[in-house]
Structures are given as C-alpha cells and as structure tokens.
1. The value 2.9 for distance in nm of label points 7 Å out along Cα→Cβ at positions 46 and 78 was derived from one model only; which of I, II is it?
2. Using distance in nm of label points 7 Å out along Cα→Cβ at positions 62 and 94, single out the structure from I, II with the greatest value.
3. Looking just at distance in nm of label points 7 Å out along Cα→Cβ at positions 30 and 86, which of the labels I, II belongs to the structure with the highest value?
4. One of I, II was used to compute helix-only ellipticity at 222 nm (-39500 (n - 2.57) for each DSSP H run of 4 or more, over all residues; to 500), and the result was -7000. Which label is that?
5. For the read-out percent of Cα pairs over 17 Å apart, a value of 62 was computed from one structure; give its label from I, II.
6. Computing relative contact order in percent (Cα under 8 Å, 6 or more apart) gives 22 for which of I, II?
7. Consider the structures I, II: one of them gives 2.9 for distance in nm of label points 7 Å out along Cα→Cβ at positions 14 and 38 as calculated from the coordinates. Say which.
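A short reminder: the numbers here are calculations on the coordinates, not readings from a lab. If you're wondering where the values come from, they're calculated on a predicted model, not measured in any experiment. Cβ atoms are built from the backbone, for glycine too; each structure is taken alone.
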Structure I
Amino acid sequence: MKIHFQRSGGLAGVVMEAVLDTASLPAEKAGELEKLVQSANVFSAPENLVGPQGSADDFQYRIAIEDGARRHSIVLDGQATPAEMKPLVRWLTAAALPKKKS
C-alpha cells in the first residue's frame, strides 16, 4: 500500500508531507497503518470532505492511497474530518516532514 499525505494551512502555513509504502516500513508499523486505513473506510469516503466555511487557520489534508488496483484520493479539513479518519490523519501527520521549498 502506498500513501501520499499532505497537510497545509494552519497559523504558520507550513506544508507537511509524507510518502509511505507499507512494503518498506517495519512490519509492526505497516500493520498499524493498514489497520488505520481500513478503520477509516478511506476507499468508501467521498473525495471532498471540506466543511462549508473552514477557519482561516484550519488544516487541510490531502490523502492519496494506492492498494493494488484500488486508488482513492481525499481532500479534507480539520473541521470536517470524520471521527473514524482522525486516528489515520494523526498517524500520517506524525510521519510527515516539512516540505522543502523549491
């Protein structure tokens, strides 16, 4: 399973990114991530989960997941993140690093 994650927005406006492949993660971490993706029902979620009027300092998240032939991308913000997706978003945020400026 491959995951591309990006968090943007917030007060500082720092963009954080993570590109993960469960095949290259330690088995324990890979299993944990796969369980979080399954619990979050990512593949059945709508592509856009952004609230109608997000706060200017709210975070926005982009998650793209490839699992074999299945592919799905989601854009969501902090206020509209469903409860079942919050553990996955927290895990991915902890794995993300600040994006290098070009």
Structure II
Amino acid sequence: MIKTAKEFAKITPREIESKVIELARQGDSPEKIGLILRDQHGIPKVKMFGKKICQILKENKIDANPEYKNINKKIENLRIHAQKHKHDYIVKRRIAEYSSRLKKLEK
C-alpha cells in the first residue's frame, strides 16, 4: 500500500514551494534541491504534492535549466581531457555530440 503525500507529510504544498524557492535563490540546482528536501525534510518526491521542482521554479521566474548546465560542465571536462590527450579521437567526437545537444537546447 502506497502512502499519499497527505498521509505522511506534515508540511503543506505552499511550505514546500517556499522552501524550493528559498533553496534556488541560494544557488542550488533542482537536483540538489530534491536531495536536500529528501535528506533534511523527509520529502521523498516533490511531485507527490502536485508540481515538479522545475515547474515551481518556472512559475516564480527563477532560471534553472539543469540539462544546459550539466552539458556545459561535461563539455568543459572533455575539453580539458582533450588538451592533455591529443590523440584521443573518441573524446573529440563526444565534444561534437554534446555541442550538438547544447545547440538543440538553446533553440
């Protein structure tokens, strides 16, 4: 039997939204916000309360695009690796693939 959000949580959806906004303004990514809510506040998934973390951030006009940031970080790490290892052609191909994904996200 799966418990619903109302059965186990003593926190309201408004309080969760305010906590998500507060954590986002501190500079935490949506992934990290989810981990903080799970570990420190006992909320397994924010989605159980009706909205996802990214939806809450979009409604409050807080810019948080985790895919964009993660791909940028991956490309930077691959470029550092490619500078050290000139003949690693697989890395050069991966850089091109991730750059293509990044351009698609920008559109």
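1. Working: I: 2.2; II: 2.9.
Answer by label: II.
2. II
3. Numbers: I: 3.0; II: 4.2.
When distance in nm of label points 7 Å out along Cα→Cβ at positions 30 and 86 is calculated for I, II, structure II comes out on top.
4. Values: I: -7000; II: -21500.
Comparing all candidates, it corresponds to I.
5. Details: I: 50; II: 62.
Label of the source structure: II.
6. It was calculated from structure II.
7. On the way: I: 3.4; II: 2.9.
Answer by label: II.
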